[in-house]
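Novice: What follows is a set of structures for review.
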Structure P
Amino acid sequence: MRTKRTNIFYGVDLTLVLLYLFLIAFGWMNIYAASVTEQAHEILDFGTKYGKQLLWISLSFVLIVILLFFDAKTYEKFASILYILSLSSLLGLFVFGKTINGATSWYSLGNFSLQPSEFVKFATALALARLVSDRQYDLKLVKNQVKAIVLIFLPAALITLQPDPGSALVYISFFFVLYREGLPLHFITIGAIAILLFLLTLAFGFQSVLLVCYVLLVLFILYVLLYKKKSLKFHWAKIFGLFAIVGLFLFSVDYVFNSVFEQRHRDRFNILLGKNNDTKGVGYNTNQSVLTVKSGGFSGKGFLQGDRTRGDFVPEQHTDYIFSALGEEWGFLGSSLLVLLFTAFVLRILYLAERQKTTFSRVYGYGIAAVFFFHYTINIGMVIGLFPTIGIPLPFFSYGGSALWGFTVLLFLFIKLDASRSYEL
């Protein structure tokens, strides 16, 4: 028993580790393709984007050893403290943060910048797992539902105020975790309706959508009064409350869109909704990204043979638009392979989550599966023009040390929790 506990690699799921290694290797190849030049092409040139990414990948292995060194119960014990520290790191940005691309989301440490929101995800997943795994916790109780919602929305709200609405949207994924643990289905239904109303408000305006919603509610009331009066109790207080909630929600959407979002965020949503067809201004990146992916055809142009990638047609292609480089050089086949790999990656996490012996480990597993699924789905959808550009990186592919380390911590904390099953009887 002692030998098992002292060997930090004992019980580690090799399938998940191999998928991780393949993804970061494939990701680095595409960063190299997107940033290499005739003047700078040496692999170990740490002054280049691909050189820095290689350095961050190397340091990730050190981080992995540190994560596996600690006992799995340590992460459960200190989950709440890590969550509080993560919120403090977000609050500190309002005083010490550095503004990059319109968002105050970074701490500047000399030549290195750190984005704390990338690490808040694992802290939130840990805190949520700790909350739900409490023996006294019952998700069917309203007070416990409120606790979970507040825990999820606190970091999301702070990130939105930076403003970085794209990163904040990731926290929606945690609601699917709560559903797995017993959250009533109507919460997911309400969430879907809220998203629909959000998009309709942006497309047709606050007043128009509010009028339609109120007309539908009045028609429903008349239907109940005329045809269902005897069989269905009618709670007027709840109906008036529903009117108020719908009105306040639509007003908040209108307010946030026009007063909190910056012009670049508004322009991106307007392009997605067809209200603005600006392919040379704000919509330039997305338009060039779509054209670059299409140019790859079925089998791609070949590694380092992407003329649009080498010609810098997509600005900052090595970051959130890295999938466009893959699409051009590896084509439909390479793009499909990546989607299959990410799908296998998420499904493997879900499989391991289901076999956990503790609620804490299972909830954390579902939490990171939801985060990874949200990231790769939204990012790829963004690159091919299905979603607006909202600044969500592609895990293990997009350039940046903060994102790479954040995703590595997310994954290997769970790998450690899963490995602990081997000696927890």
Structure Q
Amino acid sequence: MKTQLTTALLLGLFVGAGAGCSSDDAGPRPPEEGDAFLTIVGETNVFMENGWQQAIIVRYHDGDNNPLAGEVDFAIGGSAAGGTLSAPSAITDRDGEATVTVNAGANGDAAFTVSAVAEYAEPVSWRIAVRTEQPNGPLDPQGTYRVSSNFDLVSGLPGTIGQVTNTFIDMTDSPYDPATFLLDQAVASISDSTTRAFINGARPALDAIVNDALLAASPTIVTDILEVGNDFGQVARKFGTQSTLEVAAASEGFAAKHTLTHVVFTVDGASSQFLLSDLGMANLEAPNLGYQQTDDRTDIAQHQFPLSYGTVLLVALNEVIIPAIDPSANNLQTFFTNLVDCDYIGAEISDYIGFGSPSLYAGACRLGIGYASNYVEGRIRSLDSSALLLNISGNARPMDTNTDRKIDILQNGTWTGSMSYANQPVTLGTSTFRGDRVVGPN
């Protein structure tokens, strides 16, 4: 255990343990009866025009959302009016995802389904609607759209954010963690040098004894810590937003205003949405954006949102991740206090050392947990000393679903750009959006 890292051990347990023990390290395993599921990635309702092609993706996973290896079969149901699939089946990749392409027929309207089937899993299906292309020029984009976006920092986190979430992976390299972590924190909280010397003189044998005591008193402590670490890694690298896009006529064509109003955290497939105003943050506005509309393409000019990412991550940790594992806890200190029986640990240390009362060591245990929790939360809050800048431009396919020549859906939207922190940018991975009309033009 590295001495210079002992004050940050809890953070390492969060992200390092989660990253180090991911099921992806060994690749997806085969499915087993009773634990296989199929989940559609993206929209279940797909709108197309004649001649279009659209990739559809399904994820094959177990009950803990770990990817499964296998073959997924796809089939068309109903009258596809010449529509076809690129293949009747697909093999899952390392993420458990299987992909095929739907090819719309060359002529005529159609409504049909595409189903996906895999071993031990219930089938899922998409609804496909194909409309005859209307050769009457570009659709009218004016109006307001509700936009759901998903951002992916696939190549890592920028600057200090990456340090906070990734630097301490080796915090779990001790054979006696989490006991070594707790002892480091407890020793640091004891002011008496003689007592500290007694404890340090008994290590690492004491670490092993305390670790056995921890596992006996809290059998799930390791798995719970690993689960927090894995979930925290998920929300740090992938997050969603809800926003509005207002499109109006301008002196030359159209202009748009994009307003970000919510952040969305998704952990193991379950999403939680928070208003920025509930996080003490103002809505983020990007006005007077360039907006171009052609027959089959919508382009939204590059714009920027300054995001208080530390606030966002702390809310995700305290209001989503921790309560999902321990419903009685809503912060780090309560979470670890519930996990660790400090009275039991104090008695074990006192008995082994033969010096100092159990209450002394129990108190040190509680102080150590408090110090570590405050340190980690402080590190996360410190991320707000510089705003994280989300720099994006977008494009999507416009769809008129009711033939009134107005755009109803911005489909298959893709954001490109970067996220930067303290002038250190990271290119976005695959980041997507969908816009649904909610208000027509005045």
Structure R
Amino acid sequence: MIKCPKCGRGYSSLIPLKCICGEPLEITYDYSEVNVSVWKRREKGVWRYRELLPKVKQIITLKEGGTPLVRAKIGEELKLNVFIKDETRNPTGSFRDRLVTVAVSYGLDFVENGFIVASDGNAAASLAAYSARAGKESFVVVPRRVDKGKLIQMIAFGAKIIRYGESVDECIDYAKELAKLNGLYDITPENNIIGLEGQKTIAFELWEELNPTHVIVPTGSGSNLYSIYKGFRELLKLDLIDELPKLIAVQTEKCSPIASEILGTKAKREFTKALGLYVKDPINKERAVKAVKESKGTAVLVREDELDMGERLLAKEGVFAEYASSVVIPALIKLNGEGYFEKDDKIALIVTSSGLKGYYIEAERERFSIGGTKLEILKLLKEKERYGYEIWENLEKPLKYQAIYQHIKELESLGLIEEAYTKGRRIYYKLTEKGRRVLENFEEI
């Protein structure tokens, strides 16, 4: 149980950001009892640091954490010591696996009818996977605009998807209400800080391998920035570091509530194609701003037209990242151009999520494979069962007849369609239940 330091109220199952008296809550430990030497004898990963994580009876894990720290080639060009913390290597492709392994493991003692999270995509995909592993149902509240790759992950792991609002901000209170009404355990970090303890292990891993002077963090809700700050602050309490590394929050110019607060500029809250950073009114803003200021760090604003450049330069490093992660590269270049870094600084770039999880798809640019012709085939089969030639006739596209069968074969392999029956030599196809769910969610985008 955690008690409010001001009024003494206790919390055990769900731990909100603030007590009902208004005092910020934070999970603490008996740091005098922590024996750091045992860490090195354990397998790498989030649970390597279990003395500084909430106590759980059963660990639900997919071997998250322990992600690579790679020296960046761009550092040589800039004459800096730059390292990439590659969180794309986590089981579902993002840093949110660190949050979810802790939140689900802890929540098992309190869950009634399943887990729920409000998310822009990464935490939702992660919860779907970890709930499946735990044998529990998962419910995810996601905004209307969500990367299709993440959506497919949620569907594949069997999550119940609820579309609500334009940005993740609008999903948070809705998820909280759904949790109360339906006996669901809410792991949304704005409603329950328990999972943030998992995210702070990024700081522990950075300390073990690098002990950085600067950490550049893509910032949407602010939870990852705050988590990393908390991790380093605990290392400070354990006398393992002499000072906090400078934390650098990166947002896009179009959506900058946290970065603008730090820089003292007017904030924008417009749509950005870096969807993971599209958080208009982050509840964790106060904590994120405090983290940057206490670490004597700064913030950087990145233009929309710099996102492709960031993605491209990370790809040259061998890391394929989504736009929300790619902001770290233009941020690094900007700060270096301003003379912000010194020669001996050790700079860590946090790459939070894989580009394989998909992009927001605009009309002129389709970046995900279940689009175009395959999506049209699913729509035709939603109307009625059809055979190959009939599908080809109804597509009204300049495609060779044989190409349709290749699309049919691929859709079958994905489990989206299956044979309904045969009539003579004709094979009729129909949507599977999975195919129906995929189509329903794609049509809402």
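Here, each number is a calculation from the coordinates, and none is a lab measurement. All of these numbers come straight from a predicted model, not from anything done at the bench. Cβ atoms are built from the backbone, for glycine too; each structure is taken alone.
Novice: Which one of P, Q, R has FRET efficiency 1/(1 + (r/R0)^6) of positions 115 and 379 (r between Cβ atoms, R0 = 30 Å, to 0.05), as calculated from the coordinates, equal to 0.40? The partial results should precede the final answer.
Specialist: Details: P: 1.00; Q: 0.05; R: 0.40.
Label of the originating structure: R.
Novice: Identify the structure, out of P, Q, R, from whose coordinates mean count of other Cβ atoms within 10 Å over residues 339-346 was calculated to give 12.5. Working shown, then result.
Specialist: Working: P: 16.2; Q: 20.8; R: 12.5.
Only structure R yields this read-out.
Novice: Ok, one more. Just checking, which of P, Q, R has the largest value of relative contact order in percent (Cα under 8 Å, 6 or more apart)?
Specialist: That would be structure P.
Novice: Let me ask something additional. Hey, helix-only ellipticity at 222 nm (-39500 (n - 2.57) for each DSSP H run of 4 or more, over all residues; to 500) derived from one of P, Q, R reads -8000; which structure?
Specialist: Comparing all candidates, it corresponds to Q.
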